[in-house]
Structure P
Amino acid sequence: MGAGLSTISDRVVDTRVTTARRVLLIAGILLVAANLRGALTSVGPLLETIRRSEGLSAGEAGLLSALPLLTFAVFSPQVARLARRVGMERLTWYALLTLAVGIVLRSVPVTGMLWVGTVLLGVSISVGNVLIPALLKRDFPDRVAPMTSLYSATMSVVGAVVSGVAVPLAGVLPGGWRTALGCVAGLALIAFAVWTPQALGRQARPAEPPAAATRTPWRSVLAWQVTAYMGLQSFGFYVVLSWFPAIMNDNGISEANSGWLMMLLQVLGVTMSALIPLVANKMRDQRLLATGGALLSLSGYLGMLLAPGLTVLWVVVVGLASGICFVLALLFFTLRAEDSFSAAALSGMAQSIGYLFATTGPVLFGTLHDWTSSWTLPLAVLTGAALIQAIIGLGAGRNTTVNRPV
């Protein structure tokens, strides 16, 4: 009798321990996600202030904004290889500490540290961008969709909040913009502390990948379709963030109101990012969602071109579409991979090429506007990119994986 009670008691304790570890893992993943946008989105509202303070030209200020994306493009393909050597948990742990260091260095009033810190935080964020889908694939194989919903929503919400408070903080804190940007390091240190049990646990040791996971995704047609979808949605998203306010201003909408409309656009995107994975998980494949989201973007861009008087409607349409396409691009990293190693490799490939392509969007859009003194050709090009994305979605949305014959 006593032995039976002891066994039941041990099982209860084991269950509690397992649940506690699971909760700590989820909290850690969400805190990592919370650090993937804030260090970037805090710069935009303060960019003009930084430019005046540091004496940067308009081109240098543009480079400062694009530098993290360029860093993603260069470093993302290396993340999967590094993770195989040191373990995904430990590499994420190192990245969080490096992120805090990079944020602080960026805020230090020493010549060149603005650029050094920006590169360091770009490298750190690329680790999280690549490895979170892989961690979800490994630790939540039956809950990939809801976990993707949680982490993408967390990432977007925190990014939006940090962007919103950056200017007010710079106005009241000693040190101005430097302190406002530096505050984000606190969030990275909290994530570093919460992630420590994962980094030092037994599971954090490097694991030998299965034979299929050692195949390069760069030779897979499906991997290139996922990469193209990621690149095209990022291309459109960064153009919208950079140039929609200017288009709205030229259409007679005040700067204040265009700011509110951009906030509405991002709130709608966050909402769809939270909902779409739950819908996608119940579908046989995601072709309808992938193509439909891209066509929704196309209708919004075309609307801005042909019926600018209905700007509010087109902002709503583009906001909904951006959320659909963004979260699907993230979801493809796990759904189109056989295992966590393959997910990391696919994520690294897609984000490398995708972000490299995305950096060309705002520059090309602005150049076309300067060349034509009109928004017609730039919006036509953006509409064409959305049409190509819709076609690519038919391939990327298929229910298969990169290591399976297509």
Structure Q
Amino acid sequence: MSVKARHDDDSRIVVTGLGVVSPIGNNVQETWDSLKTGHIGIREVTAFDTSQLNTHRAGSVEGFVPEEHMSAELAARAGRASHLAIAAVKQAMEQSGVDTSTLNPYRAGVSFGTTMGEPGIFDKILDISVEQSPQDVPPDLWLKLPNHKIANNIAYAQGFKGPNFQIPTACAAGNYAIGYAADLLRNGRVDVMVAGGSDALSRIAFVGFNKLRAMSPDHVRPFDQNRQGMMIGEGAGALVLERYTDAKKRGAHIIAEFLGYGLGCDAFKMSIPHPDGVGGKIALVNALKHARVNPSEIDYVCAHGTGTQENDKIETQVIKEVLGDQAYKCSVNSIKAMIAHCMGASSAIEAVSTCLTLQHGIIPPTLNYETPDPLCDLDYVPNEARERDVQIAASNAYAFGGNDSTLIFQKFA
């Protein structure tokens, strides 16, 4: 099937590299294989004590050695969220084939999202301050802490001296970062952007979500009637974005085309979406408009799908109201039953997964789906991966404060 160009060649944005570190794999191939087979990366937390909390499981990255992905010097002065991000970006850059020796570093940039920044560093600072005194906190810990250090450390690792942004719009941050990176490319301000999101598992985040009573005690069950909540995780996802004309000129292998994005804020409550799904609707409508795509052309939606009662109900409502009859014809899934909710990294990992679905024609399953919910009545690809020739896909990410987002990707051919 021929693929329709939605934009002029000079404003087309393509994906030439993917990278991921996740609870189900430390690279793209491992993660993709796990997604297809329904491997769950949620396990008992061992990084800190959870005995006084209501839940004890999270999506943790296993077997990751920072020094295998960066210099020992950089590993020593960066926090875990930076480690994960640097590794994911390295993978994406290697796949892209971009020659950094000839690339103008002032026209190469970083746009990365996060929810928590480097909370593991905060945990360490707090422990030392309580057990000893604030005066005993080593100065280097304070230097690792600021939120913007993730994007800075990526730039340092890659030698990029162009625009450098850390976007902290919570669990939609990866989508925001990818959309902004595409804007910079379309405006001609850069030639290459690495974009995505990263977050690390931490005690402060785990305790916080427990106190919000948003966590499931056993499994994540997106869109299932008996869903009991989310679980938090960690990881990083990265995409290399370029203008189509530049990628074509250098003979790059193009994985997918980025058509557009939409953002919306429902300005309702901090942790509960508006009952009419206002923010999600604005995001999806604007994404379709920006991408120049009709609702009837969406084949697949990679859902935010947290496994909470309100999110899954409202997200289903948004998809149905915006896509109309097409909502019942397209496939919808959530991969969070496998990777957990990796906060600012989730949407970036989901963007990677969406690109792989477009490339390979396989939609990962929504696991733990057993009991249909009358309010969630779409095709959620339950429990087994499915082959489908997806031409155009949407990827949703919603966040605290009503910061909602949708990305639109197209199969490249």
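Hey, semi-axes √(5λ) of the Cα gyration tensor in Å, for residues 73-160 alone derived from one of P, Q reads 31, 12, 10; which structure? Only structure Q yields this read-out. Suppose you compute Rg/Rh (Cα atoms, Kirkwood Rh) for every structure in P, Q: which one lands on 0.99? This value belongs to structure P. Out of P, Q, which one gives 5.5 for distance in nm of label points 7 Å out along Cα→Cβ at positions 193 and 377 as computed from the coordinates? For distance in nm of label points 7 Å out along Cα→Cβ at positions 193 and 377, the value 5.5 is produced by structure P.
Across the set P, Q, mean count of other Cβ atoms within 10 Å over residues 321-328 reaches its highest value in structure P. When distance in nm of label points 7 Å out along Cα→Cβ at positions 201 and 257 is calculated, the result is 5.2; to which of the structures P, Q does this value belong? Attributed to the structure labelled P.
Work out the source of 0.30 here, i.e. which of P, Q gives that when FRET efficiency 1/(1 + (r/R0)^6) of positions 41 and 217 (r between Cβ atoms, R0 = 25 Å, to 0.05) is computed. Answer for the origin of the read-out: P. For helix-only ellipticity at 222 nm (-39500 (n - 2.57) for each DSSP H run of 4 or more, over all residues; to 500), the calculated result is -28000, so let me know which of P, Q that is. Label of the originating structure: P.
So distance in nm of label points 7 Å out along Cα→Cβ at positions 97 and 129, computed for just one structure, reads 2.4; which one of P, Q is that? Attributed to the structure labelled P.
Values quoted throughout were computed directly from the atomic coordinates according to the rules given, and no laboratory measurement underlies them. Computed from a predicted structure; not experimentally measured. Cβ atoms are built from the backbone, for glycine too; each structure is taken alone.
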